[in-house]
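Multiple structures are listed underneath, in structure tokens.
Nothing in this text is a laboratory measurement; each read-out follows from the coordinates by a stated rule. Worth saying up front: this structure is predicted, and the values here are computed from it rather than measured. Cβ atoms are built from the backbone, for glycine too; each structure is taken alone.
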Structure 1
Amino acid sequence: MMGEISYLLFWVVLAVSFTALILYGIFFVKQKKSIRNLARLTLLTAGILQTLYILFRYLQTGYTPITSQHETIVFFAWSVTWAYFSFRWRYTVKNFGAFISLLLFILLLLAAGASRTINPLPPALQSWWLPVHAGISVISYAFLALAFCGGIMYLLQERELKSKRFGYFFTRLPSLDSLDQLNSHCLATGFVLLTLGIITGSIWAHQAWGAYWQWDPKETWSLITWFLYAAQIHQRFSAGLRGKRAAVMAVIGFASVLFTLWGVTFLLGGVHSYAQ
């Protein structure tokens, strides 16, 4: 019974998220406040339903559902949704929700294509460090995903301004300064959480395997990703990195995040690979 409810709930989540994407798309074209409010409410509903789905998955498995590909993608989508709303409550960035809803729906489509089979938890993951380390790491990726979306928006707007032919995106995207501030906020938050994720992972590794660092492929790529973002942080706050270069670096950094999260599992393997 629990499994049937969970299965149905996931497809409801996907449907509501798709509805939010359509509404944000209509708002992007029409720019009517009533449509924006409805789109935002629909996305909020999707976030609540994602939370319920993760809860039902937890009740099914008996452990934090963040070990398989399906669970990780869903948790990533959940993190992106609530990271967006945490940002939205403090800042207003024009049409940011349209880009976030697109990313969210793509993630949930990927989750739909992944196996939802529930397997016994591997011994190495039977620890309370699982929700701490994995949760913090994926949430950090969510804020870096926001920076990625902001970077894409910046590059689109910058291209409009550079061409001096103000087209479709010019009136619908925020100012370059607003997008640069978005990048700075999300980058700083994501980097702090990413650092905590690596630290908690090292502590867990010492408890599980007797060594803080083993140069496992995922550990190595996590460190590479950390250095990429550390370079961005350094350049931004000490050398004044701004504008197009910062936006490009946000996109490159997120590509490294995606490879760390999924590419390593499929191409390099290692002790962190628990794909299903």
Structure 2
Amino acid sequence: MQLRSVLGKSIHDQWRAVLAWSLFAAVLPGIYVALYPALGTGSMMGTMQQFIDQMPEAFKALFAATGLDMSTAEGFLNIELFGFVGPLMLLAIGIALGASATAAEEESGTADLLLANPIRRSRVVAEKAAAVVLWTAVVAAAVWVGVSLATLVFGVQLRLDHVAVALVSLALLGIAFGGVALLVGAILARRMAAIAIATMLAVVAYFVNTLAPLVTGMAGWRVVSPFYWYIGNDPLRHGLEPAHVLALVAMAGCCLVAAAVVWERRDIHG
């Protein structure tokens, strides 16, 4: 029987793993929201804020969030969720799926079977990329569900529409680096190499965003970091910056086009 949809095949193959990721992505942010009332009603929050205020600027810069204010639920989530843990989760899912899109097919020896169907290689890459976008969005939505349920259960005052906007920016970050992993996987046909290179570039982007303002002569480099496009405008408080959204979308789109061109022209290993 001929393969009708690469996207459908990808959904069928990956839904169990994504379900596990989504459950984890919903529970962990819920725990952070549940912790806030206990910390915010006592002296512990004030002590933690004093500790943050006294930190050297170099250490403060390691938090991707633009503001380190733990006196509000938004500030607390910016530090605990959107500054590090959230990007780690969405980058992990985006990079893992992007790296597996074509490279896993070649490593497992199923690429020749896939391409034996009357489907252009560029369409295969496009539908594989669509699966990366879909599943990254699903995990981001799971984070929102976890936060929403926790706010209801624990009575935390939090603008859920603002959380949704911040998660859109976070999902775009994961998709952009998923595109990088897809491109590297299409070039090298090695899943682990694609994961390693995309992860390394994400780490470099993180440190460029956080540490460049502290290094003389490097402050201007911050604006080229995808992490800056993700959180430089503090989307949890101020909403999306259209230029940053376009930059992340353009990054993902360019990687997709390049991956499609590479896979069209490469000698694919079966």
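Numbers below:
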| read-out | value |
| --- | --- |
| Computed 19 for relative contact order in percent (Cα under 8 Å, 6 or more apart) - originating structure among 1, 2 | 1 |
| Label whose coordinates, when mean count of other Cβ atoms within 10 Å over residues 20-27 is calculated, return 17.8 (choices 1, 2) | 2 |
| Among 1, 2, structure where Cα extents along the principal axes in Å, for residues 28-187 alone as derived comes to 59, 30, 29 | 1 |
| Distance in nm of label points 7 Å out along Cα→Cβ at positions 12 and 124 - highest-scoring structure of 1, 2 | 1 |
